[in-house]
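Undergrad: The data blocks that follow each hold one structure.
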Structure 1
Amino acid sequence: MRAAWYDEQGPAAEVLRVGDLPAPEPGVGEVRVRLHVSGINPGDTKKRVDRFGLGMPFARVVPHSDGSGVIESVGEGVDVGRVGQRVWVYGAQSYRPFGTAAQLTVVPAEQAVELPEEVSDEVGACLGIPGITAHRAVFGDGPVTGATVLVHGVLGGVGSLAAQLARWGGAEVIGTVRRRRDIEVVDPIVATHVVALDQPDTAAQVRGHAPDGVDRVIEVAFSDNIDLDAAVAAENAVIAAYGTREDRPALPFRPLLWANVTIRMLGSDDFPVAAKREAARALTTAARDGALSIPIGDPLPLDRIAEAHDRVDAGARERVLISLP
């Protein structure tokens, strides 16, 4: 089968290889999926360059955790009736060496989620890491019906889905973008209100839409935004952070203390199994109901995977996908 892989970490064009590898076989409780589309996330490219200094987790890595396709075969203990089922895949390369940048991948059966007829392969390949992270950020501390949710970075993959899931869950959503000129780029279905972080007195801008403060904050840049978050947090608010620029950010301790704010850190590979399962169900339902709008670029062929990784690293606003032959 055709696949892409790297045996060492480094720049995409230098380390990514495309060729033939043996087809993986499903073990107990696993399914083998013939992939149509592979989704690329920033986490995939960070692993490739060893952004966090962890080294090569395996001697060879077939990258990417997300994808979509059709179940081709099943291992022991899995209902054979699942063969031929359209699915979206998550976590394929989470603590595993063999991701979705290949014609075939093997995952635990529950990580291949049935894909409704109404949902395209391309959308299915975009749901995994960003969707599950977004769901956990929004709903990890309970329902948001009637709440006000501040979502930073609504033009990003996680931020956009978090804002849409929050609205789907009955919340009023305030989204942020970096620059004023980006406000008009935000799809109106994503956020109720949009604030630019380069506006003067951003906290007042947010408070203008939420006089009593915001109940949840979905945070992509914790170290940069924590002072703003503390200034707009309501009593007992939750700040759910999945990203930061500085590894050891300073905190405005007393404002957070006086508001009894909870800070939740989100590491998508290590969410509880039950949380991933709940998120997968919700994302499938929301996608089927047409509640999720995802900007997707034309998928690139597998032999252009290095170019695709470079597009992700350059901050492409459209989701970058690989089509499998």
Structure 2
Amino acid sequence: MKTELNMTGIEAWMAANVDGFKGPIRVERFSGGQSNPTFRVSTTDKEFVLRARPTGDLFRSAHRVDREYRVLKALHNTAVPVPRVHAYCDVAEIIGAAFYVMDYVEGTIFWDQLMPNETALDRARHFDSMNATIAAIHSIDVRAVGLEGFGHPGNYLSRQIQRFTEQYRSSRSERIPELDHLIDWLPNHLPPERPACVIHGDFKVDNLVFDGSTHRVAAVLDWELSTLGDPLADFSYHAMAWYLEPTLFRGFAGAETSASGIPALTDYVAAYERRTRPIPCEHWKFYIVFSMFRLASILHGISQRAHAGTAADTDAALVGKQSAPVAARAWQLANIEGSLL
């Protein structure tokens, strides 16, 4: 990504591709996030968001803003709240990378999953809306929205394990013994394959915009890891926060009480089941361990990008260091008897 954005180029491109656009523009980079550089583009009467692919030495399948654009466009006018997208640009000369432009959605983003300063009642409403939103994603009719070719058919879990294994082993960052153990453990504990659906891939509270008055999810952001896959892999990735302490990558283990408004995991799972389909308890441990393995691998990749100087956020090195403790927690859970649910 260029240090100085080509303001004239962006403005000319938006004038040609975004309905109703009127310059001049002001551009400000958003803080937070570890992946694709994201900018707020302001005009005199409207706010937009420009989301771009980073530059540098990247994994071939990573940072696919074209896929983000496609899924956001497909989910417009469905039960899943997403920003309206306007256009996608693959002409790298404009800003140095591919990008797309969408509407800016006003609301609150909680960078702390504990949602400090919220009342218990409002916190409970937020969690219920999160539950309803991920259930809505997993209930999308793939063919009806034109996403039947959005992912490879079959073997989602084994392909994910292979992908993150190769990514980890190809990196130049330090080795993590627990990740090596998980790479051996996961293929030997694969559950039966479930029918594929649209999955978000990174569904957590800081990728959601909440409406300040209704306390409902107003928009789901950051779809770069979305595909067609196992809904329980997606839901367990969201639910692993119940197994991680607040000091360990935005978890809230031990904080869920009726007084806090954060539901117990069993209640949260039951609400998801009512909205979708039953969860086989005997396979739940695999999904939680798999989700933590995936998170640890992603964090390991962030650490490598921080070392290479291509990370999108200045805190990337600190975030990447959480890879080892997350992997250790996953390996600990893998060796516990029972389903964890």
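All of the numbers you see were taken from the coordinates with simple rules; none came from a lab. Because the structure is predicted, anything quoted here is derived from the model rather than measured. Cβ atoms are built from the backbone, for glycine too; each structure is taken alone.
Undergrad: Quick one: mean count of other Cβ atoms within 10 Å over residues 109-116 came out at 20.8 when computed from one of 1, 2, so which one is it?
TA: 1
Undergrad: Continuing with this model, one more query. So if we calculate distance in nm of label points 7 Å out along Cα→Cβ at positions 77 and 141 for every structure here (1, 2), which label has the highest result?
TA: Going through 1, 2 one by one, distance in nm of label points 7 Å out along Cα→Cβ at positions 77 and 141 is largest in 1.
Undergrad: Thinking of 1, 2, which structure, once helix-only ellipticity at 222 nm (-39500 (n - 2.57) for each DSSP H run of 4 or more, over all residues; to 500) is computed, gives back -11500?
TA: Only one of 1, 2 returns -11500 for helix-only ellipticity at 222 nm (-39500 (n - 2.57) for each DSSP H run of 4 or more, over all residues; to 500), namely 2.
Undergrad: Here Cα extents along the principal axes in Å, for residues 45-156 alone has been calculated and equals 48, 38, 32, so which of 1, 2 was it run on?
TA: Computing Cα extents along the principal axes in Å, for residues 45-156 alone on every structure in 1, 2 gives 48, 38, 32 only for 2.
Undergrad: In addition: Given 0.75 as the derived value for FRET efficiency 1/(1 + (r/R0)^6) of positions 69 and 117 (r between Cβ atoms, R0 = 41 Å, to 0.05), which of the supplied structures 1, 2 does it correspond to?
TA: Value 0.75 for FRET efficiency 1/(1 + (r/R0)^6) of positions 69 and 117 (r between Cβ atoms, R0 = 41 Å, to 0.05) corresponds to 2 out of 1, 2.
Undergrad: Now a separate question. Assign the value 0.25, calculated as FRET efficiency 1/(1 + (r/R0)^6) of positions 213 and 301 (r between Cβ atoms, R0 = 41 Å, to 0.05), to the correct structure from 1, 2.
TA: Going label by label, the one that fits is 1.
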